[in-house]
Structure 1
Amino acid sequence: MEFGLSCNKIDEVGVAVHAENLGYDFCWMTDSPMIRSNVWAVMALVAQQTQRLRIGTGVAVPGLRLAPVAANGIATINRLAPGRCFIGLGTGNTAMRMLGHPPAKVAEFKEYIRVVGALLRGEEVDFTLDGVTHPITFANTDFGYINLEDRIPIHVGGVGPRAQALAGELGDGLITGLPRGGTISQSLANVRRGAERVGRSLDDFKVYALVNLLLLEPGETLESERVIREVGSGIMVNVHYLVERWKETSEDPPDYVRPIWNDYIRFLEERDGARQHQEMHKSHYSYLDPEEARFITPEIIQTFSLAGQPEEIVERLKALEREGLDGVNFIPTIEQQYRLIEDFARKVIAKM
């Protein structure tokens with residue numbers, strides 16, 4: 001099992017250095033310009049201040065830049081951290097919602113992955129912009145502006161069956177979420193379907209999951225104020241995603257969120273109005289909106305988190321590993337990031 005964390009704030013990249021010293025394997029930088037520091041600036045600093053940690057986007061969003069620009073970005077960072085880079089790509093649920101727009105459609109996402117992948121392999125690829133298609137490729141690669149010599153894996157973000165199948169078709173790994181992406185077995189079945197579609201082997205393919213992590217103190221319960229404050233933001237990210245999906249598709253919400261669903265929809269309608277796209281997402285993995293705290297019940301915490309005493313989390317991770325999960329990443333709120341990565345390293349990673 002591999003372990004990672006996320007680093008999103010330009011003047012706190014020291015958390016990545018600390019994580020490297022604690023034995024973590026990789027670090028994601030999120031791509032959400034309305035609520036985070038610039039992803040490439042943060043990654044460049046992390047690249048220069050670490051020696052072993054693998055670094056990449058978790059995840060870069062097609063709607064924010066052209067595919068050649070994304071490929072150039074990670075290939076440039078690969079000059080600073082040769083052989084330690086990967087690029088995670090996702091449709092952009094939060095980043096695009098904060099702009100008042102939907103995430104990329106699956107067909108658009110597939111084309112984006114195709115172009116980025118070809119360019120990172122040093123190939124010439126047809127690229128369409130404004131309805132005009134031309135072949136493109138990186139030029140002057142021998143001048144050292146970018147590094148394509150050290151391979152850059154592509155990790156495809158997907159919680160739905162079609163996006164997960166794209167990972168099997170075009171990616172080197174899958175980034176999913178628990179429980180939004182289904183079980184690891186279900187995710188892998190979708191990945192295999194995509195690989196079979198193009199006759200690909202899945203040798204060395206990796207499956208990563210973004211999880212909400214909660215280490216309970218001895219005798220502590222899921223109803224404690226600390227628990228709700230620390231894990232609440234990550235849990236509400238999942239609820240926000242399900243709300244957006246429901247608004248677009250009218251699909252019934254999953255059973256695991258039904259206990260709070262009707263009350264939460266009424267709450268949104270009464271509070272947010274025309275700025276719902278900002279209000280709902282601005283707390284994303286940063287803090288628990290005080291008005292949403294009442295929706296964080298013990299049952300919801302259990303559903304959306306790896307929560308429990310350290311020995312319980314070790315057993316759950318081992319079970320997920322047997323199911324096919326290769327690594328987990330978590331996004332601690334800024335106020336607890338140092339303490340959480342230390343506690344997790346000492347109480348969980350050391351026992352894996």
Structure 2
Amino acid sequence: MHTLTSSQIWLRRFAVLALFLAAGVILLGAWTRLSDAGLGCPDWPGCYGHLDVRKAMAHVNEINTNEPGVLREAHKAVPEMVHRYVASTLGLVILIIAVLSLINRKRHKQPLKLPVFLVALVIFQGMLGMWTVTMGLQPTIVMLHLLGGFTTFTLLVLLVARLYRWPHFLNDCDVLSMKSLAGLALAAVVLQIALGGWTTANYAAVVCTEFPICEQGWTEHLDFDEAFMFWGHVHDKPDYEFGVLENDARTTIHVMHRFGALLASVLVLLLVARILRRARSTFFRRFAVVILLLLVMQVGLGISNVWFSVPLPVAVAHNFGAVLLLVSLVLFIRSINVKCGCRHPKLEEDPKP
């Protein structure tokens with residue numbers, strides 16, 4: 001057993017702190033985007049030239065008092081700047097994690113590549129955040145920013161798992177046969193998250209209000225060329241706020257998101273069923289139940305979004321539920337890759353003399 005040094009203990013603490021900050025960034029980012037406050041501060045890194053959100057709000061109120069409607073509502077600067085504050089703090093904490101990892105690089109099973117990669121990722125995320133604002137909510141940039149946030153959170157979960165040596169030794173090698181199915185389920189969930197980000201970025205969440213697919217005659221209103229044009233949108237608006245696509249393109253995006261949900265749900269349910277049928281350990285059976293509960297919650301939140309016309313708290317919960325489902329699958333794959341003791345039960349019961 002290896003005794004932890006003071007720097008290793010602090011590394012663990014900062015990793016957990018970073019994980020909570022990343023969760024906060026995702027929630028605040030979703031709240032900002034879904035409350036139409038993404039351009040509440042049209043410049044970067046400050047807000048109307050101010051790093052203090054209170055000064056920015058005072059500036060907006062003063063301008064709008066003298067010239068009503070010239071600037072966006074002052075209150076929309078708050079979620080945008082708070083999101084930036086938390087994201088900046090996360091970046092600092094990840095940098096500290098990388099430095100501590102470098103100090104402990106010769107320690108037993110100390111990850112170094114992952115913390116260094118996280119520094120590069122969070123820098124790129126900062127650039128995407130800047131472009132999200134300066135390019136007026138360009139849909140591809142918005143979707144990439146969302147995916148980058150989810151990736152950061154997932155990698156931090158993996159880092160915490162490695163630092164705490166989770167999971168421990170598992171003697172359940174029957175789950176090793178589930179790698180392919182787990183990989184397919186993970187790929188489907190990642191695709192579905194990307195489709196969800198594209199749906200949000202193009203303001204297509206409310207274009208279909210009926211079940212199971214869309215309004216009657218939806219097959220006659222599909223436009224894949226425009227729906228999945230990731231660059232070069234032709235429009236006469238000053239930015240992309242509230243979307244620039246025609247209704248047929250938005251219908252196509254929404255419909256594909258629903259089909260993606262069906263595919264992801266089927267694959268995750270198959271994985272859960274196989275785990276419950278094949279796994280010998282309580283650990284993996286409980287893991288399957290957790291994945292199932294997260295899937296049911298996600299599907300329920302998705303239906304609620306349509307049924308209740310995307311209420312903000314439900315939409316934010318749906319956004320965060322997606323990353324939790326993603327993480328659960330990533331952790332399951334990590335768990336089945338942990339070295340198992342594949343001792344044959346029969347040999348244990350009847351050892352050779």
Structure 3
Amino acid sequence: MNPAMARMFGYASPQEMTDMVSDSTKTYLEPDQRKDILDAILQHGGWQHFKTKRFRKDGTIMHVCSTVRPVLDHDNAVRYIEGFMEDITEQEEQREAFQLEMSRAKEIYDLVMEPQPSLTEGVRIVAKCLPADKVGGDVVEVLKADENTLLIFLADVTGHGVPAAMTANTLKMLFREITETITDPSLICRHLNKTMYKIILQDDIIAAFCGQVDLKSMTLNYYLSGLPCPIILRNSEKLHLKPTGLPLGFFGDLSIESRTFSLEKDDVLFAFTDGITEAKSENDKLFGSKGVESSIGEGKDAPPVIVDRIIKEASRFQQKDTFRDDVIVLAVNF
């Protein structure tokens with residue numbers, strides 16, 4: 001070893017370390033790792049990288065990254081092993097702390113973001129949320145305003161990860177607060193826009209679908225901006241809801257108007273964020289709304305089966321299970 005390695009382990013010199021460390025295996029937090037590393041080096045040859053936890057002289061633990069290779073003689077027999085060691089303790093501790101924070105953030109995200117729909121007679125609700133990172137910027141909520149009124153909210157905040165999740169969390173809390181006294185989608189979105197315009201980042205916008213379902217008259221009053229058009233499955237026919245305006249947060253005084261759609265018994269509403277429609281194949285083709293329509297099929301299967309199939313077909317289309325953007329797929333069966 002050189003003096004730098006001795007100092008890394010807390011010794012004054014290489015001589016002190018060799019005098020005090022009779023067996024290098026004892027410097028490993030997991031002693032069996034040394035044998036595993038040696039076996040891997042001898043088996044594969046060439047430069048290889050290993051991360052280990054090692055004991056310093058004072059007993060504290062150090063994270064070490066080793067880059068090593070075997071040196072061969074003329075007969076291709078291993079003469080010795082040489083390489084470099086780097087103390088990466090600070091980086092690893094920061095990474096572990098970040099992972100712990102993200103794990104905690106995901107717990108909070110799951111509690112806040114997963115919809116907890118109230119049981120409503122005659123309505124079946126299925127929702128799947130797949131954040132691109134541990135947390136995401138997509139929002140879904142289904143609330144029972146009264147015995148005959150159901151509120152549906154789906155939104156996609158610009159970006160993903162922690163910044164988008166913070167905005168999404170605020171958006172969902174604000175939606176819940178507003179709907180305690182207001183159920184009209186245009187008024188709800190007007191309030192959301194007015195507040196979120198002031199607090200989101202300058203380049204951020206919020207694509208949203210907000211629907212009020214009157215179960216007595218079987219009508220859907222909705223505001224749709226920026227999201228892919230929701231699909232109504234009626235028997236084997238697929239009907240598309242039409243957009244009504246611009247995304248929220250675009251202008252402080254955004255003009256917001258809603259549309260009305262007549263529902264029928266056994267209709268299924270499928271609403272989804274663009275994380276699913278923008279799934280790309282290897283040749284850069286988009287899954288698109290046509291891919292969602294194809295996955296829905298003729299409507300012979302139950303909504304939970306169809307929702308799972310939409311996600312599986314999109315994954316198969318892009319040939320991987322993870323998505324570049326956050327994904328929510330919602331089905332409401334009347």
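All of the numbers you see were taken from the coordinates with simple rules; none came from a lab. Everything quoted here is computed from the prediction, not taken from an experiment. Cβ atoms are built from the backbone, for glycine too; each structure is taken alone.
Computed quantities for the displayed model
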item: Which of 1, 2, 3 leads on Cα Rg over 2.2 N^0.38 Å, largest value; result: 3
item: Comparison of 1, 2, 3 - label where Cα Rg over 2.2 N^0.38 Å, for residues 132-219 alone is highest; result: 2
item: Of the structures 1, 2, 3, the one that -13500 was derived from, the read-out being helix-only ellipticity at 222 nm (-39500 (n - 2.57) for each DSSP H run of 4 or more, over all residues; to 500); result: 1
item: Of the structures 1, 2, 3, the one that 1.5 was derived from, the read-out being distance in nm of label points 7 Å out along Cα→Cβ at positions 148 and 172; result: 1
item: Given -0.24, -1.25, -1.36 for log10 I(q)/I(0) by the Debye sum over Cα atoms at q = 0.08, 0.18, 0.19 Å⁻¹, for residues 36-211 alone, calculated: source structure among 1, 2, 3; result: 1
